[in-house]
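Multiple structures are listed underneath, in structure tokens.
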Structure I
Amino acid sequence: MKNMLDFKYESLDLEPEQVKALKKLSKIVGKKIPVLDERGLPAFGFKIKNNDVTGLWLYRCGLTKFPDIIFEFKELKELFLSYNLLSSIPNSIENLHLLKNLNLKWNFLITLPKSIGNLDSLQKLKLDSNKISHLPDSFGNLHSLEILKLRDNNLKTLPDSFKDFKTLKKLYLNKNLFEDLPDGITNLESLNLLNLENNKIKKLSMAMESLTSLHLLSLANNNLKNLMADIIEPINTLKSLRTLDFSHNLLKELPESIGNLKNLEILRLRGNELQSLPDSFKNLDSLISLDLSNNKFKIFPEEITKLTNLKRLFFEGNELKSLPESLSELKSLRKLFLEGNQLKMLPQSFGKLTSLQRAYLVNNQLNSLPESLGDLNSLKTLDLRNNNLKELPLSIYDLTSLQELDLRYNRFTTIPSSIWKLKGIKKYFLKLEGNPLDVKSKNVIAGGLKEIQKYSRERDQLKDLLKNIDN
């Protein structure tokens, strides 16, 4: 439909009652509600299927009261009332018995009616960013519920009926007021994602061992000071766990028992106070992504070099002055983030990271780069901003896969020799600004990539000519 508003409701294949209801609803929201293409992304409007209104998207309509006229749409399966001013939901919500997807996020709800438990077809319920402080006991009657989002509310506890959620797969309780793991969740055998970020949790319960399907557990931004037995032991029983996030806590050390999480693939420990890793850390040989950024490491942990399946390593914002030669053992590494350390050089073995595609070495103190850099055949991005480099090793021109080279804010006084040989560099992705360049070089880089390549080639040709004359 070229113009979704260029139609009359009467022209739609709908029952007269639904046409009348749409007109009333348009008056309530203060504008005409367009019909949406079934294939398009949901936006403000409604959807029709089999001559019935099956979806309503009423975002940002300034609604202060739930429009009762919505109950005229008996076949409604999706209802989105997010970003409004609703402070309550009527008991009659239970009349929408076919509802599968209900989105009420970003309103002013304090509680929910008991009747919400009668929506036995409901699969997705989003209640983020309200002011909900408790949930009705009837909540556990939502036997079809698979996704529940309660982020950014005022919850401290959950009703006992939570244990009756047999189908719940994803539960978001982040940014609430929980101080302990809510008792109600320990029987959720189908749960595969549990987000408890930004609470006040200090310990976990051994009852977690019943969460046998859990793949992702996030406890970032809590009050965890250590991961001793009362924290890590319950997690060790979760054999399906693949992603674990302890970022932004107060952790100063990790227990040896963390090495028992042998199925773990993603581990995030960003923003803690770690200075070292336990010897058992090397047993986490399923890890493909490790984030240890913004801790207090002064020495690169050798235990990491044993993680031969590691593909992404985040180590920004620590206090490293050097890297070990054994870093080269990370044969699977594709992305390396080392911004904001104190590195003055890279090990000669750096070139053995042959799977490396992206290296971020911003804000260090690098004076030089090893010749072995040219062996990084897979490297696509090399970010060297804010270092002390004056020249590049000749081998860098062997980086045939390199597409982006950022040399801003170093100590180059002229455009690096032979840079035109980097044939793979894309337009706008060779960056030299912020260096103390001579006037000629500054004028050249202002002309962009082609001018830089032309100038570099001509300068090399002149050097070769002068060399031949001398001979």
Structure II
Amino acid sequence: MASSILIADGTANRRILLNARLQAARYVVEQAVTVAEALKAIHEHPPALVIAHADLPGGGALALCQKLRQDEDAATIPVLVLTPRGAAKARSAALAAGADDVIDRLEPEAYFAARVRALLRSRRDAARYESHGAVAAQLGFAEPVAAFAAPGRVVLVPEDEAQAAAWTAALERERGLRSVVATPDALLAGDGPARAPDVVVIAAALAAPEDGPALLAELRTEPALAEAEILLVHGETESGSAARLSDVGATELLEKAFVATELALRVRARLQNKRTRERRRRGTETGLRMAVTDPLTGLSNRWHADRQLDRVARQATEDGRGYAVLMIDLDHFKRVNDTHGHAAGDVVLRAVAGRLRGNLRGADVVARMGGEEFLVLLAGAEAGAAHGAAERLLDLLRREPVALPCGARVRVTASIGLACGTGALPPRTVLEEADRALYAAKATGRDRVVAAPETPSSASA
């Protein structure tokens, strides 16, 4: 579906020209002629991007940016501000007000189109993480914003010493930024201060030299640099190559004729963008992890165990090897809760989980199925080895009582039902066989292993 773009400009001729350029690129275009009209249009039909001229009637593009950034429903909509040629101070003011990018309104078509595409890509990426984050927040998985952030790591890759001095001077007084100058080779090598930067500021002449491979493409293939924000500084005659580099990895473009505050503002914006992206990614990863984890013990939960069982059974079919299912139920666990309280019961469950997890192979699966019941999947295990593993786990549980916070010590025993599969039986059938064997173990005295009828014990294996 075509992205929607709102043009906010009080001059009819400029709106007509910009509308034609955008429609030719198959964007859906809406128009507004004042700040108030733009805000109304944004709330009625939120666009994917706002393109506003600096002299927009009703307060200018600065007022529009400020109002949007204060509006919870519209704060993440990107804004591209168009300024007259050479308006360096106006660019800085727009960035300080919250504009996502600022360019000369007379830039060549290819350059303008590349910046529009870059902003729309950034918006789509942000929207994806926002939707994941919203689901995580509803489920209680959202990760809190870190109270302390380490200084942002900025690597400057200039053309020459004069450029290095100018860029360093522009950033040296900025709090929360730590900048170093590096050569392209040092940046790619990832050694010393140039290692794992958050933001890279690089001269366009170095990023796409005529007589060599594009440095920018190399940067994006390095794992330590793949997530870095890349700010490309170009000259007036380099806008064509800069536009191409915007489509292959440059996050943002900046003309050489900038004032110091503009570089600082753009670097800070890139750093904030990276940190927001990382925070949302961590939130998504936390949500996914919590969705498959039992919160009390840290083991896999029942939902995840079911899917792991399917995976282990499928692998057994492909490899022609067996696997084993152990259903484990703690004996007389209710007595622990009744005597010492549920908090003590939780201590016992966590201790049991730790012993099970610490005494199995990395390929094995340990899950809490609910209450005091656990499941162990032994991948590639034959009946005799599985029975031996089950007996070892029983001995491990009963050997050392669990110490409770009140000072008491609780002896733990368990009953285990064992069933083996080879891929011939559906995994749910094998699970049911292990469950029936578990009930047999409890019925015949507890603190023992009982194998399903189809599963010979180690004595007969």
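Bear in mind these aren't lab numbers, they're just calculated from the coordinates by the rules spelled out. None of these values were measured; they are calculated from a predicted model. Cβ atoms are built from the backbone, for glycine too; each structure is taken alone.
Tabulated results
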| quantity | calculated |
| --- | --- |
| Test item: relative contact order in percent (Cα under 8 Å, 6 or more apart) calculated as 10, pick one of I, II | II |
| Comparison of I, II - label where distance in nm of label points 7 Å out along Cα→Cβ at positions 214 and 326 is highest | II |
| For -3500 (helix-only ellipticity at 222 nm (-39500 (n - 2.57) for each DSSP H run of 4 or more, over all residues; to 500), calculated) the corresponding structure among I, II | I |
| Structure responsible for 30.2, with mean projected area of the Cα convex hull in nm² calculated and labels I, II on offer | II |
| Winner on mean count of other Cβ atoms within 10 Å over residues 262-269 once structures I, II are ranked, highest first | II |
| For 74 (volume of the Cα convex hull per residue in Å³, for residues 94-173 alone, calculated) the corresponding structure among I, II | I |
